[in-house]
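Novice: Quick heads-up: structures coming right below.
Laboratory data are not the source of any read-out in this text; all were calculated from the coordinates shown. In this text the structure is predicted, and so the values were computed from the model without any measurement. Cβ atoms are built from the backbone, for glycine too; each structure is taken alone.
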Structure 1
Amino acid sequence: MVEETLYPFDDGIDDGIESENVLIDLQDNHQEQARQLAQAMDNSSRQWSVFQQALALSGFQAWISERQPELTIDTSKASVRQPAYANVIDAVCHCKVGEFVICLLPIWGLEETDEVLVPRAVIDLPEYAAHFYVLVAIDESQELAEIQSFLHYGQMKQICSEIGPDMDWHYPLSAEAFNGEVSELLLDLTCLAPEGITLPAVPPDRKVVLRQLRPVLEPILPQLHSQPLWKVLSWEQAATVLTSPDLLMWLQHRPNIAEGIVQTTLTDLWQLISQSAVNVYRWTQEQIDISTTSGWNLALESAARSRTSEGRSRYQPNQKLAALLRDLPVELPPETVATGHVYQDVPFIHKPVRVYAVVWPQPHLVDTWDLLVIAGALPGDDPPDGLQLRISDVTGTLVEETLIAETNQAYIYGQVEGTFDERFLVTLTDTNGEVISLTPFEYQPEVVS
């Protein structure tokens with residue numbers, strides 16, 4: 001039972017809230033929605049768990065609506081609606097009632113149970129912690145859900161610290177440890193201030209740990225599509241995976257990734273989520289981001305043609321880039337004609353190549369930007385036959401092109417579009433198989449003064 005000292009006030013509590021009527025009828029649309037969410041799982045072994053979670057969520061929503069309709073419930077970010085989370089967590093996290101975070105613990109059957117298995121992640125990882133943990137029993141055959149009992153975070157943490165997790169990362173709690181007076185949960189949601197239950201803060205070093213564990217995790221992550229995390233990883237390693245939404249998304253889609261490109265997609269992903277990125281917004285302001293060793297140089301319109309000591313004409317980067325842009329079926333907004341243009345020479349051992357990049361904000365779309373990458377020979381050199389260009393984001397490869405010199409192809413290019421919260425990675429591979437990935441690109445106008 002929640003301590004009375006948690007309440008900021010005593011007046012105004014609805015004495016009409018009672019403990020009865022905790023059985024909720026599950027409607028046909030609840031079951032249909034649960035089936036749809038279950039069928040959306042690429043990993044078929046997770047479908048039954050997701051089906052239960054979805055019914056528990058529907059039952060809880062209906063209970064709140066019936067008993068305290070003035071409370072607002074937000075399930076838009078509920079883990080069961082996000083396959084990447086539902087793929088690994090046997091609970092419904094990230095629900096909100098007002099400003100309270102709720103975690104639902106589904107159990108099958110309305111009969112009394114002696115033990116409840118609580119996933120370690122929802123207790124020990126701040127990203128999953130909740131103000132309240134609610135047991136929801138499901139009986140599909142009777143089309144019923146029952147809100148059985150609850151604990152607040154402080155109580156749950158105390159109990160779990162005393163018993164410790166089992167080998168598959170669950171805390172085996174006695175059902176008697178939970179508060180069966182669910183009317184008190186409604187009371188708390190109505191009268192308690194959210195700050196009355198302190199939740200743990202997310203550690204600031206998540207990305208540092210991600211980089212540190214990459215050499216260990218990258219080779220073994222492909223195994224996780226066929227085995228649970230606890231059979232392959234240590235808890236520290238699993239915590240890193242569970243707190244990286246992009247890694248969870250990759251695991252969710254792993255069954256659909258062709259075996260030949262599994263390692264490529266994972267390597268690209270690691271670089272995107274663990275490395276610092278170059279803020280290409282600075283290029284549109286004719287600035288180079290000196291906070292990264294990205295190797296880019298501005299290609300300014302004022303640069304002029306020069307001649308080598310042998311008398312051959314060489315183009316300065318802007319003139320060469322302008323000529324390339326005229327050849328491409330790409331239409332740049334007028335305001336980007338002289339801004340957002342950069343280049344760098346990529347030092348392949350066999351034959352260096354030149355890469356041009358042009359970035360611009362989409363004039364007709366909010367918080368959206370474009371990246372155009374062109375790769376070819378250094379000015380005056382022959383085209384680098386067999387050069388490959390790949391552009392990827394956290395979802396996988398977006399562009400893949402190969403330069404074939406015998407077709408009189410002098411360069412290859414790719415164009416991608418993303419929102420301000422998206423990053424892109426450009427990777428080049430020469431004919432000898434040498435691979436060089438450039439610093440990831442991001443577009444962040446709000447961080448530039």
Structure 2
Amino acid sequence: MYLLRKIKPFTLPRKFYCKKISFLILLASFHHINSRASVLVHGLFSIFTSRINNRHLMWNFDEEINRENTSCIKYDLREEVFGRADVIPMWVADMDFKTPSFITDALASRLKHEILGYTFRSDSYFNSIIKWIYDRHGWKINREWIEFSPGVVPALNMCTLAYTKKGEGIIIQPPVYTPFHAAAKDHGRKLLFNKLLDQGGNWMMDIDGLSKLITPATKMIIISNPHNPVGRVWQLNELTELVDICYEKGIIILSDEIHSDLILPGYRHIPLASISQKAASVTVTCMAPSKTFNLAGLSTSSMIISDPDLGEKYRKTLIGLHMHLGNIFGNIASEAAYTYGRAWLDELIVYIQGNVDLVMNYCREHLPQIKPVKPEATYMIWLDCRSMDMSGTELQRFFVDKAGVGMNEGSLFGPGGEGFMRMNLACPRTIVEKALRKIDSAINA
């Protein structure tokens with residue numbers, strides 16, 4: 001951090017920023033560079049992005065779009081989820097920003113051909129994934145490593161079937177994404193918890209606890225990389241320790257990297273399988289454009305599996321369930337997103353960081369009862385509400401009934417989530433401001 005303290009704020013022409021931001025993100029993605037240089041690059045990126053306000057963005061993330069009556073889970077199921085249809089929905093990981101035109105134009109173009117029959121994934125589809133992962137994360141993958149899945153959640157379940165048997169153990173690291181729990185329990189596997197360690201708001205993997213938890217009946221660990229909901233971007237030393245244990249004990253690592261493109265300024269994502277040959281030999285990686293570009297409704301994700309035996313087991317399960325064909329529009333949207341989406345994503349990250357800063361500053365100044373955990377990635381923020389001295393159910397009802405804000409209650413993510421709430425910040429800033437004011441009024445009434 002010494003290098004960053006030497007960098008003083010300065011002003012440059014707007015045209016300079018636009019050309020340099022993407023370059024800095026690209027440079028920062030290569031994790032084999034010197035660690036001090038990496039810190040410097042990310043420091044520069046933070047300075048550049050902090051100097052750009054919303055007036056300079058090419059895409060209008062401030063636009064409020066009415067999503068009601070579109071069969072939208074986030075909005076149209078509020079009554080079923082919260083008992084009220086009028087809450088501000090800041091729960092499910094779904095963005096309220098307009099789908100960029102380079103995606104909708106590609107879909108519209110395909111619709112001009114009026115036959116929608118069986119379709120395969122083209123060379124350009126695979127090439128867009130390969131180039132995106134290399135450009136964004138510095139990971140060079142081969143086409144034969146890429147397998148299809150109709151979403152990361154289906155992939156979690158297919159991997160459970162492919163790599164484990166009934167009664168065998170699967171480890172997860174709560175508090176963590178709820179489908180991790182279900183992927184084990186729904187198929188008769190033994191669910192094992194290796195809780196993250198909360199060290200004053202800095203969440204860490206319990207490496208010692210993991211080593212002690214593994215038995216000969218333990219076959220797989222599912223990790224969230226970066227982590228949902230606590231927002232951690234795992235560092236190289238943490239990932240290396242994880243791999244060393246799993247490799248030694250014959251444990252497959254299922255690495256959910258669906259949020260890997262949503263890395264906030266100052267941090268960089270490291271694909272787990274990229275760190276070493278040893279890591280690659282035990283890792284199955286899940287990636288998708290669905291969180292990055294809000295394409296979950298098109299059910300298209302990728303599995304990156306370099307180990308031939310692991311790849312064959314997954315492929316056999318995928319085809320055996322007849323889930324391998326996918327859909328036309330998922331293919332088209334994925335390719336368009338990965339081919340043309342770099343600048344849009346760069347600006348989205350700037351905007352999300354602005355929403356994060358708003359919540360951090362507002363809570364510090366007006367809501368000391370809530371201590372947000374500053375996210376390093378994702379558009380979710382993990383709110384520490386333990387000083388409010390309420391149970392999970394009481395917290396949920398308070399925010400819904402008193403503040404009119406619908407969030408995810410922390411205990412749903414498993415042990416360690418009690419007293420927390422997960423808030424979705426992928427919405428126009430006016431919505432975040434409105435929600436904060438309503439929470440402020442409810443708490444300080």
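Novice: Using distance in nm of label points 7 Å out along Cα→Cβ at positions 222 and 390 as the calculated read-out, with 2.9 as its value, let me know the right label among 1, 2.
Specialist: The read-out was computed on structure 2.
Novice: If volume of the Cα convex hull per residue in Å³ is calculated from each of 1, 2, which structure is the one that comes out at 186?
Specialist: It traces back to 1.
Novice: Kindly point out which one of 1, 2 the value -13000 was derived from, the read-out being helix-only ellipticity at 222 nm (-39500 (n - 2.57) for each DSSP H run of 4 or more, over all residues; to 500).
Specialist: So the calculation was done on 2.
Novice: Further, regarding this structure: Identify the structure, out of 1, 2, from whose coordinates relative contact order in percent (Cα under 8 Å, 6 or more apart) was calculated to give 21.
Specialist: Of the options listed, only 2 reproduces it.
Novice: Taking 0.90 as the value of FRET efficiency 1/(1 + (r/R0)^6) of positions 134 and 318 (r between Cβ atoms, R0 = 35 Å, to 0.05) derived from one of the structures shown (1, 2), identify that structure.
Specialist: Source structure: 2.
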